[in-house]
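Multiple structures are listed underneath, in structure tokens.
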Structure 1
Amino acid sequence: MQQNEFINRKEELEILEKRFESGNPEFVIMYGRRRVGKTELAVHFLENKQGIYFLAEEKRYMDNLDAMKETMADHLEDEEFKMMAFENWVQMLKSFSDRLKERTVIIIDEFPYLVNDNKSIPSEFQKIWDMYLQRSDKIMLVIVGSSVGMMEKLLGRKSPLFGRRTAQMEIKPVDVFKVGEFLPGYGTIDCIKAYGCLDGIPLYLKQFDQKQNIFENMKNTFFGRDGLLYGEAEILLKQEFREPANYFAILKAISFGKTRQIDIVHYTNIDKSIISRYMQNLEEIRVIKKEYPMDDRKENRRNVRYVFSDNYFRFWFRFVYPNRALIERGSMDALKSVDREYNRYLGHIFEQVSAEFLWKSGQFEFMRLGGWWHKEIEIDIVALNDDLRDIFFFECKWMDLKEGNARKILSELEEKSGFVGWNKNDRKEYFGLIAKHIENKDILKKEGWLVFDLKDFEKAVV
């Protein structure tokens, strides 16, 4: 499936190409969740260019330095360079730069491994930039990392590299509307189902065989001991955290609907004085995120919810992790819970997909979008335009709706909207419904309702 590696990476490639063609000194920091496709993007960008790709490893400082020297010597075809002794990266990059005759890209992947072994690495690269590279058009330096937290610290004010980078790029999963390009044999419904367990991670999407249905693919990739996605979540968390037990407990709690911090504390028995640190670490690696009601002007701690920002982890902790004993015994009984509950599970996924559709459709002018809740009252999507004082209310239903049921949902939505305080006495309100299929949709639209179903997704989103 080589042709699928760079789906939805056009913008990122264009940014890199623009920086390369600028002719100016360039220092690009690129980061993102593991498996998101950073390495493929970097290698693809290097095609037909003078450049070096170096993958740092979890080994000693001098071992990585010597390995990079070998790579540089091979690029230069210079045996003398290979025999030289360098004490640090500053000396080596200075010497390498002096030997270049044309603009060259240097990509250092998994840069955090260098930092883990030697905390002075950011200072060395500060010196490299300040003393040499920022005065030269010979090198475009790109550092890449999967440790999102560390890479963002490198961009922070306390980092020696602060203010040095000329560009930064967080490489994110492909969006749901590109899933069909990985699985062209799947229709819209199956693509949403696949997105619900794989998210937009290219490596994971490539594990599914479009000739098999969703549940056959799940069985082969998640529910067998040899399936790549069966052990993946545990591997990733153990790479990030030395003591992952508390992280597993927190994520299991969230997967079963414990979204308030106090509920997570009660479920996990982790002391409330330390749980915030664990939550923050999970946010940093893009597994969970905080959500606030859309009309909260100030972040109200009492209203915050913790939810998964990654559907692979959401699915794994909901359906795989609780059933590992069955899977280890080779039993397929674990799949019964998926068969029984997956449609309901997709309700929240469909809210994500609907929000993405609203952003991409270009039919509305709003500045902010998200969920809203107050006590027992919830609205799936509230979108705001602060300048125009427009407010949009949407309910999302992963089901086929008769006209009567659609009208009932819209009527209830109007009632719930009265609890949303944003510009309550001075706003223009719009009400809508998004579902798999809505009977007599055109009649509802003529009456002023904003109604959409999967056919609209297929027409409007390219």
Structure 2
Amino acid sequence: MPFGSGHLDGGRWGEERGRVVKRLVWVAALAFSGCIGIDLLNEDERSRVAAFDFYWQELSGAYPFFGKDHVDWHEVRRQYRAAAPFAERPHEFHHLITGMLSELRDPHVSYKATEEQWAENGVAPTSLLDQHGFELMLIEGRLHVIGWPGGESPELPQGLPHSARFPELWRVAGFHVVTSLVSNLMLGPPNSPVELQLRWNDDLVTRHVVHRPQPGTKIQGGLLRRITPGGSGAGSYDAGRSFAYISLNTLSQELPVDTVDLWLDAAREKDGLVLDLRSNLGGNMGVAQRLLGRFVKKPAEFVFAVPDESTTAGLFTFELFVRLSIQPRGKRYDKPIVVLTSSLTASMAEHMARILQRECGAIVIGERTAGAEAGIERARGPNGGLLKYGQTRIVDRTGVGLQAEGVVPDISIRIRVRDVAAFGPNRAATDWEERMFEAATRTIKNLAAR
């Protein structure tokens, strides 16, 4: 733009030029005094900045929820990008990317690099999650520390009762805790310190440092193995009660839908069905569509909202709208249905719970679900890292989605911190299970009597 044209008149240009000159003078003064050093970036530093920019830009152009959650993505870039060249150790750079992504507070966003990419001078990282004695538990949708390595437990803050001894994991290395990302922050050089911020039950926050395990400690598979409510394999069936019980731990293509169809046929002989989705992180839309076809009486619909507008060859602009119809199929399961959910129930499993609740009269019992609505996109960065995030929104015909809201249960049954303090973690989990099934039994009995 020529000087003085458009909206930038000569006076405003003079003001802006003055601010720039003042900043340059300030930086030069600091450099001259020895407070800072100004160097041109070397090749490694430029590659780190390029990788950072790739992940930031990937989300900037395609992530649909900045406005909903009031995230200023440009401000996040300014906050984190300056540190990218100086994150020289592998774990420092991976933590930086993880921290930036954690600002979204979205369990659908994840970042993964290989163990080789984490290694420093040929030494593999270890994870605090594998440190003997360190235990986490998902309580009321948030991670709490329920066990500490020997000699590394914090003091209970003054004035708090012993029942408050299980604090929430508030931040790790200064970064927000998001279940899909926090495992990265637990990884780092063997025996290295990990800074935790703990939030106690009166909102008091304290800092505490623990150490990662020794070299050679095997990374055992991440966070979810410790906090999943239970169940193994893709799914299971049990007809030992007055109702049929089906547990679906995934909606991926690993789930044998034909087998689930046989389970549903058998379940028709019982008073009702309990469908357990507590450990289900989602999966394939086609799998969910087929399963839901056994329950709906009439077609139900999802609407896919493809991000913003697209331009083809600069010739025209269009918006793409997609409607997916769930058609009834086979012999409809028409007896009472209870769906069990937890704060880990996510993605397509949430959409399945919502359709069953709204269209099929199912009663949802348990915890509010994760609130991870969108269809997953994958992007491989120039440093080899894999970014996953929700790109295509999936809403119902009213435009209402699940992002950050989840499916709200009809009957809320939770594990509470006070339950864990009173009974211990294992007994509290068992008690939660018992309360869930008591409510399910009562609900199916009441529905069957109508």
Structure 3
Amino acid sequence: MRLLVFLFLLTGCHAFAPEPAPQPRLPDAYRLEAGGHALAEQWWKDLGSPELDALMVEAFSSAPDLRTALARLEQARAAAARTGASLWPNLTGGADAAQSWSKDKGRNVVETDAYGLSLAASYELDLWGRVRSLRTADALEAAASREDLRAAVLSLSGEIAQAWISLCSARQQLAVLEAQQRTNADIESVLTLRFSNSLASALDILQQREAVAEDATRIVAQQAEVARLENRLNLLLGKAPGTLDLSAAKQLPEPLPLPRTGLPADLLENRPDIRASWQRLLEAGWDVAAARADRMPALRLTGRFEQDGNDVERIFDNWLASLAAALTAPIFDGGSRAAEVRRQEAVRAERLAAYEKTVFTALSEVDTGVNDVLSQFDLLQALDVQLSAAQSALESARVRYQNGVLEYDTVLSLLLKVQNLERLRVQEQASLLTSQTGLCRALGRGWRQAFPDPPQTIEPEAS
């Protein structure tokens, strides 16, 4: 009995534990700083669109991608609970009843009744921490699945915002095209009138008519793009085409304030993909510990209690109890357990490399995002200057054409250039907003309020 008490005390000890997981060396600061605005968690609200806010709320509650991630999280939690159940004794019960009879020449019948109850218990003393290591590894996998869910939220919020921005851009470009088509049609009417007065040539009218026809082809293509983006938003939210009311997405919002990027080390806490990769690295360390513990002896206790009788009233008069302890140790297994240790160590090395890559990828995305946003601001400023100059040149050319000192080819060329720049201005503004949403995602904003940290029922043991 003293020996059993001593062995029970040993079950709380961990003979094998993983080595501390290293962290990659991070720079002290980013190469570029976007701005000084403190970025809110729900950054899309800075776009000032109640429609977009409503889309986000609905997506976080019913989007198929999030429901898939939630189901995977529940699977991981159930697996962790199943593994943790091995830390408790296994108790099973049984009941049986039997009746036998015989006949002697069809006259005498002898009947025998038998009844029994039994309880059987088994328990593995976790002397080397194998079961606890497996339980901790599964708990860390569940934590990683929770971070996968948050990464799905982060990705979904960015995809919805970008699709909504693209829809606003497509509709705004469509409105610009329709206005340009009306302008070109009016110019064609003026040229026809001038032709009747011998002030314009037939070539001028044909060239202008071709410009009107080109606007028509662009309008058809733009209408198709609007329909595609509407379907894209419906799909992201798990809706049938045409279900969502997206009528408010007509004009591009103003650019977001330039955010403060903070420190590179902040990404370790803010990016759920980094957090998930870190949890899986820790999990691999505990799998190594479990594989090492599996090479050690195992002690299992078994107990059995049985009662039986010839009738139900006397079933408790006869009973039998037994308690046994079995010690098993691997002697020769062909090197399979040693090979499993090496395999788990290789898995840990793989996940360490994957974790480092995830961290550096996040740093690269932030650096690239800041550079794209700043470059896009410069591009828009240069484009505004170019558009202003082209409009001035067009106005001057119109005056010279009306005075008869300039051919209409030059006027038409400048007109088409101005119209192209007007459409390009809308496209580049949408590109700026898309780059800003990408930067917000790269900084790890958009998931905390949707799926905050829940109370932990299983505390993962970190190395």
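A few points about this structure:
- Answer label among 1, 2, 3 for the case where P(r) over Cα pairs in 5 Å bins from 0, in percent, for residues 207-326 alone, calculated from the coordinates, equals 2, 8, 13, 14, 13, 10, 10, 8, 7, 7, 5, 1, 0: 2
- Taking mean projected area of the Cα convex hull in nm² as the criterion, the largest value within structures 1, 2, 3 is that of 3.
- At a computed -10000 (helix-only ellipticity at 222 nm (-39500 (n - 2.57) for each DSSP H run of 4 or more, over all residues; to 500)), which of 1, 2, 3: 2
- Looking across 1, 2, 3, the calculation of mean projected area of the Cα convex hull in nm², for residues 343-422 alone that yields 7.5 traces back to 2.
- Computed over structures 1, 2, 3, distance in nm of label points 7 Å out along Cα→Cβ at positions 335 and 399 reaches its largest value in 3.
No value in this document is a laboratory result; all are computed from the given coordinates. Fair warning: this is a prediction, and the values are worked out from it, not measured in the lab. Cβ atoms are built from the backbone, for glycine too; each structure is taken alone.
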